[in-house]
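Just so you know, all these numbers are worked out from the coordinates, no wet-lab data involved. None of the values given here were measured: they were computed from a predicted structure. Cβ atoms are built from the backbone, for glycine too; each structure is taken alone.
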Structure 1
Amino acid sequence: MLLASTACRESSTPPPPAEQARAEFEGAYPDDAHPNGTVRTFEITAAPTKLPLVDGKELEVWAYNGQVPGPALRVKLGETVRVQFTNRLPQETTIHWHGVRLPNAMDGVPFLTQKPVQPGETFVYEFTPKDAGTFWFHPHVRSSEQVERGLYGVLVVEDEKPPPFSRELVWVVDDWLLKDGQIYPEFNTRHDLAMDGRWGNAITVNGRTDVIEKVQPGERIRIRMLNSSNGRVYAPDFGDLDATIVAVDGLYLRAPIPARGFELAPGNRIDVDVTFDKSSSVPFDVVDRFLARRPNVLARFEVEGPLVDTPHFASPAHAKVPRWDGALAASIAHTFRLNAQSGGPFGISWTIDGVAFMNHEHAMPPSATLERDKFQRLHFVNESPRIHPIHTHGMFFRLLARNGVPVDEPFFRDTVLIHANEQIDVGVVPTDAGTWMMHCHILEHAEAGMMTTIAVVE
């Protein structure tokens with residue numbers, strides 16, 4: 001009887017928090033890509049050019065295929081992406097596929113996953129995305145300069161059966177620091193490094209400051225929105241529009257949330273489901289309210305034309321996203337401490353765990369080692385008075401707590417904004433082995449050392 005009682009008690013013992021969290025994660029998103037045999041081939045060239053941007057003024061920029069933003073690459077889930085990239089810049093460069101879970105060798109990080117592509121050279125990127133969603137691509141060499149000069153573009157991986165929206169819009173939000181009608185030529189200034197990166201004096205959507213979208217009453221539109229700025233954070237407010245966020249950083253949510261107040265940090269993406277009421281006739285402004293005292297109009301909708309039938313379908317935001325209610329009881333796999341110190345080539349260095357990674361001519365040793373396919377809890381402590389949007393390559397994570405207070409964000413991320421002197425906890429189940437970059441996506445902070453690597457091992 002005693003043995004039977006003991007066995008009964010043992011069988012009813014709940015699993016450890018990490019094991020329970022891993023079980024909840026099962027099926028959240030695929031471990032593997034599933035190529036369908038179709039290969040989409042693109043040719044991309046990075047080169048200096050002049051373009052009429054920012055109110056039509058001709059700017060000297062660096063561009064992919066002669067346009068800013070660069071060409072929007074669009075494939076379906078299961079199709080293989082093949083990009084023949086040619087560097088016509090006066091600097092070496094790479095392409096990083098931000099948010100895409102892909103083979104480590106295709107991640108575009110110099111001296112970690114590949115050698116930089118030298119001027120005049122060509123490199124072929126080839127991968128099959130594992131996830132549908134809104135992603136983007138940009139250099140990972142001298143990013144604070146090369147991205148600011150205009151090198152970025154969007155990669156859309158469509159669902160195998162896309163929701164039947166009336167249509168889609170892609171908005172790439174950027175800001176430009178201009179002087180005398182041209183891009184301010186000094187990069188990584190002391191001010192930008194010490195503060196929250198380079199903030200421009202002209203905000204654009206798809207390179208324009210005067211974006212007006214003509215829509216018809218009854219339309220239901222999907223807006224894929226990307227923040228490609230070096231340092232500026234946006235908080236897009238869709239006002240009285242019937243608008244919900246259905247995806248964050250490419251992946252669908254567990255349930256839609258209101259499209260108001262989301263902090264769109266550099267590197268973040270949101271997909272917004274907007275329906276224009278059949279009686280709508282007045283213009284609607286989408287306003288950035290991150291700086292409450294200085295709101296900025298990002299774009300305007302003008303409703304005109306005949307009434308159209310509104311597509312009726314359930315929100316695509318019904319993904320399996322674990323709640324991980326007990327995950328804060330799991331042990332911490334690693335604590336990352338974010339701070340700054342004086343010195344270095346810029347006079348200030350931004351550090352992770354007291355180390356500034358500034359020599360890009362070799363790979364740095366990992367600051368943390370995570371086990372593939374297991375749940376791990378990571379803790380971040382921002383010991384500095386500045387904000388830091390932290391971006392992980394090769395993996396998504398879910399925010400668990402801010403300053404010890406549990407939160408239930410119904411979505412995964414690859415980039416999270418950590419406020420000054422704030423602590424956060426995240427949960428992650430890495431699915432791809434390799435050594436992956438993690439860094440602040442304020443590009444000046446990254447350039448000044450706020451980068452590290454995470455090893456994911458079998």
Structure 2
Amino acid sequence: GAHNLHFHSLVFISKPRNAHPSSTAPSDLVFILDGSWSVDDINFEIVKRWLVNITMSFNIGQKFTQVGVVQYSDDPFLHIPLGKHFSSSDLIKAMESIEYMGGNTNTGKAIKFANDKLFALSERGPNGIAKIAVVLTDGKSQDEVLAAAEAARKKGIILFAIGVGSETEEAELRAIANKPSSTYVFSVEDYKAIAKIREVIRQKLCEETVCPAKIPINSRDEKGFDILLHLNLAKKAQKTQGSFYGSKAYQVTSRVDLSESTRMLFPGGLPPSYVFVATLKYKGSVVMEEWDLWRIQTKDEKPQMAVSLNGLDRTVMFTTTTSSTPSGTQTVVFTKPPAKKLFDEKWHQLRLLVTEEDVTLYVDDLEIETLALEPPDGIFINGKTQVGKYVSKETTVPFEIQKLRIYCDPEQNNRETACEIPGVVSTRILDLSYGFCPSPFTYFHSFYF
């Protein structure tokens with residue numbers, strides 16, 4: 001049957017089946033919760049509610065996400081073993097019945113316990129699935145955390161650390177969590193504030209399960225999908241000079257078919273928010289045509305998602321899923337005049353920041369327009385993903401393409417530059433791969449709230 005991959009927003013309703021799971025990619029997810037005296041029982045109830053809300057965004061089941069929960073004080077206590085509950089409603093009942101323990105703060109012992117007694121015993125074995133631990137604490141540990149965290153990392157476990165309040169120690173949170181700390185360490189002022197990071201934690205957990213691939217950029221690796229690489233453009237299209245001297249691009253002709261099964265490209269669907277980036281040039285009659293730069297189709301070739309260029313109106317269109325229309329899709333049209341330069345036969349970078357509420361278009365680093373979206377729905381992965389096709393046709397459009405990527409971290413929108421486009425001076429970061437943009441500022445980024 002059809003694999004319906006949900007990747008969209010969490011709807012907070014008492015019936016978990018109404019929440020849209022982030023992904024059907026399999027993962028083992030363990031929450032390690034501080035239950036020491038400093039937390040108190042009122043705050044522990046807030047933590048439980050937060051836990052339920054985050055869990056509702058995952059597809060719970062033997063083939064999907066399995067969730068385990070450990071509470072710790074002097075000693076760790078296993079409340080929910082991995083794989084015990086195969087439905088969201090059972091899992092949520094079990095979470096709601098967890099009782100606050102009280103005691104001291106032995107975080108290292110709890111991480112070791114999760115490693116030895118949950119991940120190591122997971123029936124899904126050591127390979128091929130994301131193993132993620134989220135440590136939530138409000139104080140300095142009374143035991144050593146680094147050795148336990150490093151041992152877990154050696155086994156392929158990804159650790160997030162969330163520090164609540166002023167008693168947590170930044171260095172200790174960094175020792176617990178994976179690198180870079182800007183991705184895996186979160187600090188909030190008090191327990192009420194953990195609701196603020198619920199969405200960003202959910203996005204990060206989705207990224208870990210949906211986006212295992214890394215794209216090297218400057219000094220960091222970004223999670224995402226390098227679509228040109230996956231479509232094997234180096235073999236299918238001729239290399240040509242790109243947007244500046246010494247850069248390479250691909251000349252796509254109408255004889256080339258840039259199609260791949262969606263399951264191969266996006267086996268876990270897409271995360272709730274992402275950044276789409278394309279650097280391209282097209283000329284001649286194509287400038288007047290209507291074509292899909294990128295599209296994901298259902299098995300029966302209906303569009304589910306697309307980024308389209310309409311040469312007649314000189315507009316950009318974005319199509320995505322939604323359950324609020326009979327067709328199951330929604331299309332928004334960017335009409336603001338600055339976007340019209342995309343049709344001038346020169347190299348341009350088109351970038352879309354897609355979230356669950358809206359989509360923003362940038363051309364050559366210039367923010368053009370933000371349009372609202374209905375809550376998106378899942379995508380079926382049993383169809384095809386295609387690049388450079390005329391709308392509603394299988395024919396390929398002749399064009400040149402230098403970059404086509406989807407970044408899973410919406411923050412990459414602030415780091416991505418259009419330095420590859422001649423004449424664009426970025427005010428942000430020196431893009432080492434293109435070396436053009438003299439940058440008066442360096443862009444710093446941190447997830448602290």
Answer label among 1, 2 for the case where mean count of other Cβ atoms within 10 Å over residues 113-120, calculated from the coordinates, equals 19.8: 2
One of 1, 2 was used to calculate FRET efficiency 1/(1 + (r/R0)^6) of positions 145 and 225 (r between Cβ atoms, R0 = 41 Å, to 0.05), giving 0.95; which? 1
Which structure, out of 1, 2, was distance in nm of label points 7 Å out along Cα→Cβ at positions 241 and 257 derived from, given a value of 3.4? 2
Work out which structure the value -1500 belongs to, where helix-only ellipticity at 222 nm (-39500 (n - 2.57) for each DSSP H run of 4 or more, over all residues; to 500) was derived from one of 1, 2. 1
For the read-out P(r) over Cα pairs in 10 Å bins from 0, in percent, for residues 201-296 alone, a value of 12, 39, 34, 14, 1 was computed from one structure; give its label from 1, 2. 2
Matching 1.52 (Cα Rg over 2.2 N^0.38 Å, for residues 121-168 alone, computed) against labels 1, 2 points to structure 1
Ranked by volume of the Cα convex hull per residue in Å³, which of 1, 2 sits at the highest value? 1
